[in-house]
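There are structures below to look over.
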Structure I
Amino acid sequence: MTNKRIAPSVLAADFGNLQRDIEMINNSEADWFHIDIMDGVFVPNISYGMPVLQAIAKHAKKPLDVHLMIVEPDRYIKEFAALGADILSVHYEACTHLHRTLQAIKKEGMKAGVALNPHSSVDLLEDVINDIDLVLVMSVNPGFGGQSFIENTFEKVKRLREMIERKGAATMIEVDGGVTDKNAAKLVATGADVLVAGSFVFKAQDPPQTIKELKSLVNKEQ
């Protein structure tokens, strides 16, 4: 079994001490930086844009997992590649021509991800699952950090894992929203490969230790 990954969500970091928090992730057992880009249109919140991503990329020593919660993501694919994104996830709900968008992301040398809102069924990805490197299952409604976990996510992850195996795809499953030490092991047991943790990590008294504990928790379950 592959090593399960932890991707701390920079949205929950202290923006007054961003470099310090980036160094913390660099020096921790975390695997990726998870970066949420919100436009205030697709989701009712605005996070940060290109200059902040550029600042993160300058100091980050681990892959940048960029999640676009924006309308018309196709307009910015080249730009995010130039800024250093390693994985670029677009929302199924924001893409009229999903297959074309996935091809455009891969053409720029990035891994292509598709994010699903809590109300969207995993069955919607049946026809393109072999073209997707990563499916990001939202376990809260996107837009704000610190929300509580939606229990139906376990079932979704399980169904998605079954589909990936049935189709012989190499797609990874990532879960984002309300991830804590209470649900991490079960998410991995149902088929998740990558867990995004925001508030749980950054609001902890000892974030590197919290990351370490999550990491050992999810890799013990295999």
Structure II
Amino acid sequence: MVALALVVIAALLVMGTLWPTRTAALRYPVQGVDVSAYQGTIDWDVLAEEDIDFAWIKATEGSSYQDPRFDDNWTDAHDTELLVGAYHFLSVDSPGSDQATNVIATVSEHRGDLPVVVDVECYATYCDTPPPATTVRDVLAPLLLAIEQHYGRPAVLYATRDWYELYLAGRYPDNPIWFRSVATSPHLTDDRDWTFWQWSAREKLDGYDGDEAFIDMNAFSGDRGELESLLLP
């Protein structure tokens, strides 16, 4: 019976029906999603009715890549009542100044948007062999400076647990933290408070038709008014 129960639980986790952080995360009233081209064509009017307040949209990666769905998502999401922001996936293989140029050329400056996010997580061979901290910080520093100067707000830093501990812990006090913790409630090793929590990567909502059946869900640590205090001036 125990073995059967474990099989059932595993199947529910794979399907996204059961998720270990859902109960804790839904205690936070302000919820949102993050999306990219993997979600395909998004009907933002439908998605915006899914009891969410905000959405972050992938815009750029490195110094030259733009998400092929960004322009459509950016335009259509702004036609809803959602609070909208863009995110950039950090590369350690190109200068931060070049990546800032890519972000600024792609993401229009809208008063009332969420701050730009810089996504700091592993990719390719760096998942097995993380780069030196000085390499990451030398790329990150000019990127964060340029984003803050252009958009008027410090960037939000998104991080997985391992890369947070390697590169962000104890640093960047002015940058809100968006922390990925899909198995347990979030706890940052430097006892810093998180601002956003990505609590699931396997939710299913209405309104998109991509090859990726699931969508990421995120909680904000405060109320709607506190979220609005972070918006671009």
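Summary table
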read-out: Structure with the greatest value (metric mean projected area of the Cα convex hull in nm², for residues 19-74 alone, set I, II); value: II
read-out: With helix-only ellipticity at 222 nm (-39500 (n - 2.57) for each DSSP H run of 4 or more, over all residues; to 500) derived as -8000, matching label from I, II; value: II
read-out: Entry that produces 21 once relative contact order in percent (Cα under 8 Å, 6 or more apart) is calculated, selected from I, II; value: I
read-out: Entry that produces 27, 22, 18 once semi-axes √(5λ) of the Cα gyration tensor in Å is calculated, selected from I, II; value: II
read-out: Structure (I, II) behind the derived value 2.0 of distance in nm of label points 7 Å out along Cα→Cβ at positions 51 and 83; value: II
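No value in this document is a laboratory result; all are computed from the given coordinates. Keep in mind that this is a model prediction, so the values were computed, not measured. Cβ atoms are built from the backbone, for glycine too; each structure is taken alone.
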